[in-house]
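Take a look at the structures listed below.
Here, each number is a calculation from the coordinates, and none is a lab measurement. Remember, it's a predicted structure, so these values are computed and weren't measured experimentally. Cβ atoms are built from the backbone, for glycine too; each structure is taken alone.
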Structure 1
Amino acid sequence: MSRMNSPENYSANRPGPAPLKLTVPAECAGLRLDQALSRLLPEYSRSRLAQWVRAGRATLDGRAVLPRQKVRGGEIIDIVPSPDPATLAQSAENIPLDIVYEDGALLVVNKPAGLVVHPGSGNWSGTLLNALLQHAPALANIPRAGIVHRLDQDTSGLLVVAKTLPAQTDLVRQLQARSVRREYLAVVHGRVARDGKIEVPIGRHPVKRTRMAALARGRHAVTHYEVIERYLNATLLRCRLETGRTHQIRVHLSSLGHPLIGDATYGKRNAALAFPRQALHAERLALLHPQTRRTMNWRVAPPADMRRLIASLRAQAVK
């Protein structure tokens, strides 16, 4: 099913697979329709075939049926296969990109909140990778379309992409050497007393496997933070990553007792300060250009929703 592009919907219209017309052989007489289809189309699982039937993607002699419908042999099955979602991962999609900088070696994107960076379970299309393949088709020849680091889906801001294999190798080495400077604006619950450094290992949550956690046996992780402004019950911080673990800032600030406003995973439930996503924005990025070896710096202001949040907190603080 095709969907229109919009800031909230990063899927693209694409033609579906070619329809198939099959004749039920006599040896399938008495079988359920999904059983007969699994014999006729062994490249697909029976559960997937049954799903297509229930979705109306298959008819038997022109009639909509259920997977349990028995066949007698000789019927005509018309079926429109639906592609495996994983096959969409490397497809180009016409998704708008806010490109801050681009040359022959790299490009820097200002990613909006809501856009997934890389395809994965539940998000096989409509990602930044799909958008990059549309913008620069040659990225199909580079692993992960040149993506060398990620931002969470609901985190906005700067992200660098390599356009050549040598540039990708160089940027990965810079990240490993911790010479890439990444700074974030974060709005957190509570009044943070002073600037500081969080050095707490991070690993996969032992029970909730989709989450990360501060764990003694986790990987080394360091976040520096600086107080920018204090409000009545919140603080605006600038955070600098020394390492780059999954959900690092979110986990570290939560471990500090000052989770991000709007963070449904690591934040406070039923908090008085509401925000529809984690209030986190990748504001600044600095690195050595892979070819020229000159230091490059970029900065982008936070998006409108975070600016409104900060303005609201300032207004409450002066009342």
Structure 2
Amino acid sequence: MIKNRHFLSLNDYSAAEIKELLDTAAEIKKHPKRFRKALKGQVLAMIFEKSSTRTRVSFEAGMYQLGGAAQFLSSRDIQLGRGEPISDTAAVLSRYVQGIMARTFAHQTVTDLAKFGTVPVINGLTDLEHPCQIMADLQTIREHFGTLKGLKMTYLGDGNNMAHSYMQGAGKVGMDCTIITPKDPKYYPNADIITGAEADHAAQGTKLVLTDDVMGGVAGSHIVITDTWISMGMEEEKAERMAAFKGFGVTNEVMEAAGKDAIFLHCLPAYRGYEVDADVIDGPKSLIYDEAENRLHAQKAIMYHLMKKD
């Protein structure tokens, strides 16, 4: 049974709770009509400081398919972007809606929304973590391999919110995880996230490896993952980042080093020829569209557990 009122971080969830969410996502995907009135009459407020194709459409469509409705709120639409305290926004929205999803820069924004509001809050992405994406990825991996335990997940690129959530997610479900980043400490994952993930991996008996060795790190991987090297808000760093990440792209050679059964995932948007070659992302080992579709089902499961009436 899901005990958390919010979905802010995978670190807040036990292995059993994550499995329950994944089981529900699989059931919703298989039998969507059974859930079409699950959130009837309920409304999800969607706060977007960062724009996104997949996050907006998947949450909005998901609420509709569960019988509810969603309201899109950009920084231009609400007073939060004009200096209103988060505490006021959270308190007022809680009087109007039954849930809040926020896609923001600062992680503190989602934790404050949860602190000062009285309805469930879902982290649609922050600069620190992206837990909804990892739930979709875990669902995709389990669909393909039939299991999660014993698999090796390898991520190449920036030690960003994606790297953080992959470390956390793998540690919860019994997967080994390797994070490959440049030597420059600027691109390392967050030290506190690493410490928390190490504890989960130790408890599960799995390995968490951080390295700058691309071919050595990717060897024996079942899943190879990357993300854009230039996230929203980092456009001024483009030249510097392109130089720093040279040699860290996912090529056919990287996929061959991983192994013949390895699959490729990317949260999108992807920039072919940079973090991944077109031959890989558009090739037979790529499951990016299954992965993108599963954002819908995974998030419906999250909303269902957090917002359904007892």
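When relative contact order in percent (Cα under 8 Å, 6 or more apart) is computed across structures 1, 2, the figure 13 traces back to 1.
Can you tell which of 1, 2 yields 12.5 when Kirkwood radius over Cα pairs in Å, for residues 196-267 alone is derived from it? Each step should come with its number before you reach the end.
Working: 1: 12.5; 2: 14.2.
Label of the originating structure: 1.
Computing Rg/Rh (Cα atoms, Kirkwood Rh), for residues 100-203 alone gives 1.02 for which of 1, 2? Going through each structure in turn, the value belongs to 1. To test your reading of the models, identify which of 1, 2 gives 0.85 for FRET efficiency 1/(1 + (r/R0)^6) of positions 116 and 284 (r between Cβ atoms, R0 = 30 Å, to 0.05) when calculated. It was calculated from structure 1.
Can you spot which of 1, 2 the value 124 was calculated from, given it is volume of the Cα convex hull per residue in Å³? Kindly include the intermediate steps, with their values, before the conclusion.
Details: 1: 174; 2: 124.
Derived from the structure labelled 2.
From which structure (1, 2) was helix-only ellipticity at 222 nm (-39500 (n - 2.57) for each DSSP H run of 4 or more, over all residues; to 500) calculated, if the value obtained is -13500? For helix-only ellipticity at 222 nm (-39500 (n - 2.57) for each DSSP H run of 4 or more, over all residues; to 500), the value -13500 is produced by structure 2.
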